[in-house]
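Read through the structures below before going on.
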Structure P
Amino acid sequence: MSIAGPDSNSLLQASYAWPLANNLSTQNRSENGAPSSVAKSPGKALRPLLIAEAANPEWTSVPLVGWNLAHAIMQRTNALLVTQVRNRDALLRAGLIEERDFVAIDNERVARAFYRLSERLRGGDNKGWTVVTALSSFSYYSFEREVWKLLGKRLIEGEFDLVHRITPLSPTSQSPIARKLKKHGIPFVLGPLNGGVPWPKGFADVRSREREWLSAIRKLHFLMPSYRATRSEAAALIAGSRHTLSELPASCTERAFLIPENAADPDRFPFHPRELSGDRLSVAFIGRLVPYKGADILIEAVAAYRGRLNIEVLIVGDGPQRKELEETVRRKGLWKSIKFAGWVEQKDLASRLAGYQVLALPSVREFGGGVVLEAMSMGLVPIVANYGGPPELIDDQSGISVDFQDRETLIAGFRKAFEYLEINPGLVASLSNATARRVRIRYSWQAKAAQMAEIYNWILYRGPKPIF
């Protein structure tokens, strides 16, 4: 469902369906239509080599995506994971056995040098992420060089059926290994790739505060060494967003798939039905407290709301904007309504959000939106800014997207979303059921691994191209 800005004469309505099954938390993952296992030749389990430079079960963001997707694929195949040495101890603590399950590449000398340079250039803590991404993309060349030194002979001898680069997610990181693999007839799978969503108009001040000056020349990554080969030599390319899909060369169309990189673990984020039965609307915000995430926009929307609901907000996360946000809450007299939880470990997040009905994410430039899927898995109703990755994760039955042109229309849009729930209280229960079901059918890590298995099968056995 889309909530239009203040120029709209009405709110778009939609029908709500998909009653939630009683056994939702244990629902069969085969509902997504994917096969329960990868096709394989007699007596031989599929053996992919998974490249995930960032793969760490104890971290967040990209390393957690790398770990979750790689681990889910490893549960379905005889895969070997190759990752960076900084992840080694966490993988051992997770129960993986080195050399059998994973190998660690030590390119720390190069990676550390580029990281230190990015810290000098980024413009402050939690700022200038485009600078960090750009420089890490250059250090990644050294990582793949070490991968080939360590595993090239095994690849050439035919130990692996294919190579799948899961991380880096950024399209600015190129893979020289692609050309070498093509030379030896080894299929190369790239993705999910995601990133580079343009800054929306009307937020130049936010872009400046985030020190995102390099994003203006981001397309120069088209000139990076191995840019063309990375795409032309790939047997399959997976885009994590429509924007990234649009950036792929036309020659990649028949080999391209659109699959968001994020997913959720229903066991870690179990479903509990949410409903709006009284006058209390409990809203959670989860994310770093930096300007583009929009916690200040949520605070302003709550301050502008004049309806009968008592809106309570829990802001989960920390960052350089926290003092500014706390001052805004004090100035507007909202201390009783808006609380700051600080950083909450992912393992504790589900219990912390047990009493909340809605996830609000007014982020103006979000690439993926993993927190949206985790909240949906628990049954929280997502209200998201209609830009970037998050609105691509929901539909009319499973969430609310807020159209906007600038800061003021985004504030007004979130206020209207609260008003819409006030006059349609039954929507919370309907949306809650549908969000949780949608995650389990389409956006669990097991469902994601099943999609990858379909792509592997298509590459190796050339049946009909999967459509997701």
Structure Q
Amino acid sequence: MLSIVWFRRDLRCEDHPALYEAIKRQSPILPLFICPESPMGKWPLGAASRSWLHDALVGLQTQLIQLNSKLIVAKGEYLLILKSIIEKTQADSLYFNRSYEPDQIKWDKKITAELSSEGIYVESCNDLLCNPQEIRSQSGTVYKVFTPFYKAFQKQVDVAKPHKNPKKLASPSSWPKSLAIDDLNLLPKIKWDTSIKKFWKPTQDQAKKNLKQFSENAVENYIEDRDQPALRGGSCLSPYLAFGQISPRVIYHHLQNQYKKSRNQSHRNNVEAFLRQLVWREFAYNILIHFPNTTDKSLDQRFDQIKWKTNKKHLMAWQKGLTGYPIVDAGMRQLWKVGWMHNRVRMIVASFLVKDCQIHWRQGARWFWDTLVDADLANNSLGWQWAAGSGADAAPYYRVFNPILQGKKFDPEGNYVKKFLPELKDLPKRWIHEPFNAPENILQQAGITLGKNYPNPIVDHNQARLDYLAFVKESRDETK
């Protein structure tokens, strides 16, 4: 007997459901990772994710070697690679954790059907807090609004306790040939990811350190601090979750234990607010599973009938952080520099692209997918449709964030803006979020020449808001 454990975006050994089920067989285990030779779906990994994946695979290989095992690395079409390795090793079973991405679901069904017909035992395991397909309303309908989904989760779900890290894995008598991780060519030839690697350590140990630091320090003020991008008010766990370097169950139970032990109601409220965000992630998968087209099409189909603008200059200015609105530009430059952006700022920049520039949310979703190290198809799709007002539990389309007021509210001292827009570092905080309204002498003292070392606004927000509301209302009315 020999079991193949197929690793995908679950690059860890601790609390790995598929690995755990394979271990229960008490037979040798062959860990496998397959990198597609060419895109096997509409959403192949973006550039930032590929860089992270390389380091995450190196970390997984290290873990497996410590367990008296190793990772076999292959490149090509999933089914062909699996059949080839099964034939060479005489493996009789395949275990993997389920993916909920639409294209991967199709592949998994095909793989399961073909291998099962050939006598191979195939088992797929759930790697979320719950099976989102099972959470339904009393009438059996799918939840499209988060709060009822959250309440149902609390009533219906008993989150499984994490499995401990195995001490040793039984190895095959012989190993098939493997590529080196470097052979996958995941790293960019031009080292644009240097600043990302300075900011992040894509290891399982770092994921645990971030969890420990957050639970011991930041969670105490999570509700108050999480919307202030200048502070580290969040957990910085999202990329580790996206690549499965830490299990959502480990995070959930770690903080749930804090909640149960704490007698401080404020502390309990902060912990619960963070746990709610973990369940939001489950809600995103719930939407993706039941509405797989939402990766490319609006859940509210009227939004896809709108004749969105194709202004390449505005799109490029947004991508490069040159819109003339500091909170937007700081966010986009943070994204380019470290492959990540604060969640509050993600909402602000998304609103600006869709509602101030009238550019389809898909353009923003694609850019985020390519540049975020925590790019996750379910979260990315839900988040952009939320911002556009076209998706599940979305902000209404007529809610348009004012980038000046958002900056003043959530970055009142301008520290976040100054960190990522050093050209504005000498501008007084009174004008830091609206340099275009600052008196000329103030600009001169700060060394700023609008249109030269910092751009003028590409749109007038007040007028853009009015234009957008009229534009969308007319389009929506036409499609009723």
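For relative contact order in percent (Cα under 8 Å, 6 or more apart), which of P, Q scores largest?
Comparing P, Q, the top value of relative contact order in percent (Cα under 8 Å, 6 or more apart) belongs to P.
For which of P, Q does helix-only ellipticity at 222 nm (-39500 (n - 2.57) for each DSSP H run of 4 or more, over all residues; to 500), calculated from the coordinates, equal -14500?
Q
Cα Rg over 2.2 N^0.38 Å, for residues 305-368 alone computed as 1.02: which structure among P, Q?
Q
If FRET efficiency 1/(1 + (r/R0)^6) of positions 81 and 297 (r between Cβ atoms, R0 = 41 Å, to 0.05) is calculated from each of P, Q, which structure is the one that comes out at 0.55?
Attributed to the structure labelled P.
Taking 38, 26, 20 as the value of semi-axes √(5λ) of the Cα gyration tensor in Å derived from one of the structures shown (P, Q), identify that structure.
Going through each structure in turn, the value belongs to P.
By the measure mean count of other Cβ atoms within 10 Å over residues 73-80, tell me the structure among P, Q with the highest figure.
P
Of the structures labelled P, Q, one was used to calculate distance in nm of label points 7 Å out along Cα→Cβ at positions 97 and 265, giving 3.7. Name it.
Value 3.7 for distance in nm of label points 7 Å out along Cα→Cβ at positions 97 and 265 corresponds to Q out of P, Q.
All of the numbers you see were taken from the coordinates with simple rules; none came from a lab. Note that this is a predicted model, so its numbers are computed, not measured. Cβ atoms are built from the backbone, for glycine too; each structure is taken alone.
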